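Structures for review follow.
What follows draws every value from the coordinates through simple rules; no lab data is involved. Small disclaimer: the values here were computed from a predicted structure and weren't measured. Cβ atoms are built from the backbone, for glycine too; each structure is taken alone.
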Structure 1
Amino acid sequence: MIWKPNVVVAAVVDRAGKFLLIEERVEGRLVLNQPAGHLDEGETLMAAVVRETLEETGWHFSPEALLGIYRWRHPTKSTTYLRFAFIGSVSRHDSGRTLDRGITRTLWLTPDEIHAARDRHRSPQVELCVKDYISGQRYSLELLKELAGLNARPSSRRARS
């Protein structure tokens, strides 16, 4: 059997010093997380984070940078998550949109409030992403290369020399 990690995306959104989080029910417990979810087959990482943010919060997300790639093994399951965290902004909010099953509400919390609620975090990635964001960590979206087909070459917007 071949082992494969679960590939997930997450949106890190800062608005006036407060971060967009969701509260969701997981295994009977209310936990906090960034808007996040699994990559669907055939979907790009950026399309996935835009979709997941809309489905979980009702906010339209625009990725601006890659915050980091995080590998985390769940302590009580044999599941490993490979999280691609994106920094971006939100624009329009669809307040009447039905949120994904399990989502109870969206929250805007300060870093101190996030830290104070760390026992409710879905994973240690929640606070680490906020710390990395505050430290100024950023990577260009050009780092991500999407290939289509077996012999595809990465597309580049820049002229080749």
Structure 2
Amino acid sequence: MSRTKKILYTILALVIVAQFFGPKKNQGDQTKVNAFFEETNPSETVKLVLKESCFDCHSNYTKYPVYNNITPVNYYLAHHIDEAKEHLNFSEWDSYSDKRKKRKMEEIGESVEEGWMPLNSYLWLHPHAKLTSDQVVAVTDWVKFMQVKYNMDENPQ
């Protein structure tokens, strides 16, 4: 057997074995986002946007697609989700300080208004998560309302 064939068979064997291993899945408690919903009181439109376009990466619960069972795709997704949750985790909202909540609301508004969230790499395989102009307006209006609320809480009369 040639050296090239041995290398290819070894790589194939490693790929097959790798399919039996994978990263820990992001399958926490879905109800943890309720604290966020209770505090921020989004409209049904905004709630739907958050559920469809944000929570898979920015909460402790991900609805995984079928292709997540393929290594190395599952490692890529796990890394992507971990990175997203470092920036904002709606499931951990109640543990954020008021100052951090205010900043996160600003970032939500900026990222949606400027169109860099949801990420294009997410939209390729989740086209339903692409926001319409009406959804962008609904989210940014809600964020502006919440910013006023947080400013009022900071400066009580």
Structure 3
Amino acid sequence: MKNIILKNGLIGGLIIAISMIIGTYMCYYNPKGFEPSFALGFGGMLFAFAFIYIGMEQYRKKNSNNKISFGKALQVGSLIALLISTIYVGVWLIEYYNFFPDFIEKYAQSELAHTKPADLADTTAKMNTYKEMYKNPVMIVLLTFMEILPMGLAITLISALILKKK
């Protein structure tokens, strides 16, 4: 089980790391701003999380006589999702602290530029909250995990339901 989790988690992590690096670069140097990088990041997450299903399928074929219980599928998938998410968070911390320390400022500017005048006060307050949170490294880690881990767990749940033994 460990080899399947490591192999699929590392492949998914590599995919998410590459899409994140390209996406962050696009944020900073693309005149269209953050939107294209959001699409790339989301697509990278979906592609990386395909390895949750692949890992569950490999476990089912290799270790379980072509059957897998819902609980075991959930365990395998959750561990792969956690590994991919941890790589994502690690890459983001390296990028943020070493290459893009002004990210939160640029993000706030982009959000405010795309906000309707009626929503400007709410968006400004929200961005100020994010700026405060980004002063604390623990909050950066938690916010970054919240970007990716729920999607990984949702894909884990769906995949476990699909692959469970009948």
- Item | Answer label among 1, 2, 3 for the case where FRET efficiency 1/(1 + (r/R0)^6) of positions 83 and 131 (r between Cβ atoms, R0 = 25 Å, to 0.05), calculated from the coordinates, equals 0.75 | 2
- Supply the structure label, taken from 1, 2, 3, corresponding to helix-only ellipticity at 222 nm (-39500 (n - 2.57) for each DSSP H run of 4 or more, over all residues; to 500) with the calculated value -29000. 3
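Comparing mean count of other Cβ atoms within 10 Å over residues 75-82 across 1, 2, 3, which is largest?
When mean count of other Cβ atoms within 10 Å over residues 75-82 is calculated for 1, 2, 3, structure 3 comes out on top.
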- Label whose coordinates, when semi-axes √(5λ) of the Cα gyration tensor in Å is calculated, return 35, 16, 14 (choices 1, 2, 3): 3
